[in-house]
Structure I
Amino acid sequence: MSSPTVFTPTTSTERIAAIDIIRGIALLGILMMNVVGFGLYKAYSDPTNNGGATGWNLIVWWMNNLFFEGTMRGMFSMLFGAGILIFTARQTKDLDGSIVTDLFFRRLLWMVLFGAIHCYLLLWIGDILYAYGIIGMFAFSFRHWAPKRLFLGAGVLLLFLTAWSVSDYYHLTSNYETSIVANQKKSKGEPISQEETKAIEKWDEKVKEMKATPEQLKAEMDARSKGYWSIVLHRAPANQQTESFSLYRYDFWDVMIMMLCGMAFFKMGVLKAAKSKRFYLLMALTGYAIGIPVNYFETLHIVSNQFSVISFLQSWVTYDLGRIATTCGHIGLIMLFIKSGWLPFLQKSLAAVGQMAFTNYITHTLICNVIFLGFGFSMYGKLQRYELYFIVIGIWVFQLIVSPIWLKYFRFGPLEWMWRSLTYWKKQPMLRVQPVSAGSYPLTNPS
């Protein structure tokens, strides 16, 4: 009788270094964007709410909107799509592949639980693990599609998402215009219709959602300066909104598009550094030629209109086109960096950060919670936007130094080890038999 097939986590020799490096860059970039949510109130998109909108603060906001907004998350989502193919490509003696499927869905169900814990108990409203766990179950069904079909599917979803954004824009604009007329009638003492009353209510609700008053800012700062359980209860309603309505209105389409693109790029060899330098140069130039101008005109329009609610709504119509193209540009540029062989010590450190992405991602939350919330240093809402990036740089340096040192002695990061052990229902070996030497990690696939 033959022995049963035994599945184990990916070994270091099976890893694709280019993917780890991209993941490492994306993870550090995600902190660059998320730190605003950790430290300031309603300032992620609108700098006038908190943290300053002039001088260096405005410059930082401009740079983020031009080059980074949505792109770091986009790269991370692409790599998750590629990871589906890597994980499910295991050889199995079961013709129906039931073992791999069972492991894959167990892996994602644990991710859903980790995401819920990260959001509700570790207090990060911007958690992406919960969304990846759920959306990954849908993306699984498309893993056998050819690259052209995957790109076509992503394109159809992009058109659908853009159409939805256009619809939202026109409905909200209609409410705005109706509310202006209705308020003018009210000021003159004229009666207004039930439809006009609803339009005023809807528009006021949208303004309250996007624009912070000094009273709201003070109330939020006070709430986040209290003890841990008080903050947990305070954040619960917003967290529930994030992991319900926001997931299916925004995150599902956003992430699914990039997962399909990631699968296609992986099958084409793009994410394995298997293409020529000329290919990656054209990829970078094309992506930036489309994405940067779109991002620029969106950002300029917002600033020119004094950060009005309407200007933000207009920018959302082309948001996905700009960020997807810019993300592709980033992939091309990073691949050129990898294939150049420049700064090998930095490439090794970035690969280590990427290999420990789960641990490093949660570490971002733990460090920022201690800095900003009441059970730590209670700095929420007190720093200017540009000052947040001193914290970001400090965390970057810490993780770039610690991650390769950790992986010299251990096979996984702590949370990666726990996740794998739970996935395989078996405690995984943690210690390396021998420490890995600094130069043993392959980085490039030159061509």
Structure II
Amino acid sequence: MTIRQTAIVGAGPAGLIAYLILRYHGVPAHQIVVLDDRRDVLDAWAACSAAIAQRAMRSESEGHFFATDFPGFALLDSIRERSPLPLLRSVFNRYHPTLRDVVSHGRGLASYYDLDASRRYCRVTAVRREMHPSPHLTLETTDGTVSARHVLLALGHGPLRWPAVDPEALPELAGRLTHAYQPKDYRPGKTVVIGSGMAATGEWVNALRAGAEVVAVRRRPVLTRQALSAPRCAFGGGWLDRYHRLPATERARVLANLGRGSSPRPREWSRVLSRAEREGRLSHRVGDVLAIAAHGPHIDVHIQGEAGEETLAAESVIAATGFRYGWREHGITRDLVDTYGLATYGDHLILADDCVVPRLSRPDSVVAVTGPLSRWAFPAADSFAAVKYAGRRFTEHATGQRAFGPQLRGWIGMVRAGLPSPEST
């Protein structure tokens, strides 16, 4: 039986970053196995971004796949353009790399560190703790089993979240009720957009540009407007140290506050939205969606607001309501909780502060979590900062040493490999 040093379940952004950090710190490709049934690395992530017509990243200059924090995209752009403007925009949180550049950059690094040599195209169905001949984990997959001393679960988001209705149960809504993260055709006529985060705001703009009249429905009266998905202080440093000292009830309260959707308001969006509000083509409703139903050529959206119930008739409805969250949304984590009695708090899987699953891990063989499911350890879990935090600490467990960088030559090679290709710019 071959026991690999590490296994990563999932080849999305979080899994890729973990792989790159392991390789950067000297773990050979043959000692890593990355399991995912998707063939194209970053394809699903890029498809979700394309569905909302996203061309620029919200993640600012540090939103990159390099194993190190330096250099950021703003510096690379300043060098490429021979201009200080990208760096200056970054100082004021107004620099955002393009999606094409980020995808090109990630795929370049995957090629440089030979991700294909570590890939195994299958779906993992269960993870089991084994003690013989030495402590390790066995991963049960759709094409056999894999053994590894350390396992990182990079499971990504859960299924799409729908408001009040399961569209699969109502085929008459097909093509007229779509999710923000699904491909769609924007059309004139009245469009109801449900949600309050970045995806919702982007969909207002997309529908307005297509000539639609938009009714924006959200639960909370006040929109949270901020450049990043969480306040900048939440991405590490002293704030994270203080969070780690909180008891479980206080942690849950912090996570509930940060889990509310927030939206940036880029200048080009503000112009479109302000004009549409003046022209009466964009209106807002605050309330809970009670039901969505087909009614002849229209869709009726029933909402409960402060003034009572209201029915909105529309030609199309876009659900910008994100993804379902929690350990129950993934078969692997449901099975682990049931089999090993893992500790949970509501939807959260309770983790050590380094993203390790305590009851399932040993000093010489750990199971760790990265991506959205790691919120208990790093609240801004759906961010580049969070997945690097998890990836570096997993690397320390896997290598038995602090994740300090290799010599300058390795860093230079990584940076060259991660430069976006000319075709992407």
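Work out which structure the value 67 belongs to, where percent of Cα pairs over 14 Å apart, for residues 148-203 alone was derived from one of I, II. Label of the source structure: II.
With respect to FRET efficiency 1/(1 + (r/R0)^6) of positions 236 and 332 (r between Cβ atoms, R0 = 30 Å, to 0.05), the largest value across structures I, II is given by II. A value of 30 for relative contact order in percent (Cα under 8 Å, 6 or more apart), calculated from one of I, II, originates in structure I.
For distance in nm of label points 7 Å out along Cα→Cβ at positions 252 and 284, the highest value in the series I, II is held by structure I. Quick check on the output: 0.50 is FRET efficiency 1/(1 + (r/R0)^6) of positions 108 and 372 (r between Cβ atoms, R0 = 30 Å, to 0.05), derived from one of I, II. Which one produced it? The value was obtained from structure I. Match the computed value 0.25 of FRET efficiency 1/(1 + (r/R0)^6) of positions 212 and 292 (r between Cβ atoms, R0 = 25 Å, to 0.05) to one of the structures I, II, and report its label. Going label by label, the one that fits is I.
If helix-only ellipticity at 222 nm (-39500 (n - 2.57) for each DSSP H run of 4 or more, over all residues; to 500) is calculated from each of I, II, which structure is the one that comes out at -23500? Label of the source structure: I.
Since every read-out is calculated from the coordinates, none of them should be taken as a lab result. What you are looking at is a predicted structure, and each value in this text was computed from that prediction instead of being measured. Cβ atoms are built from the backbone, for glycine too; each structure is taken alone.
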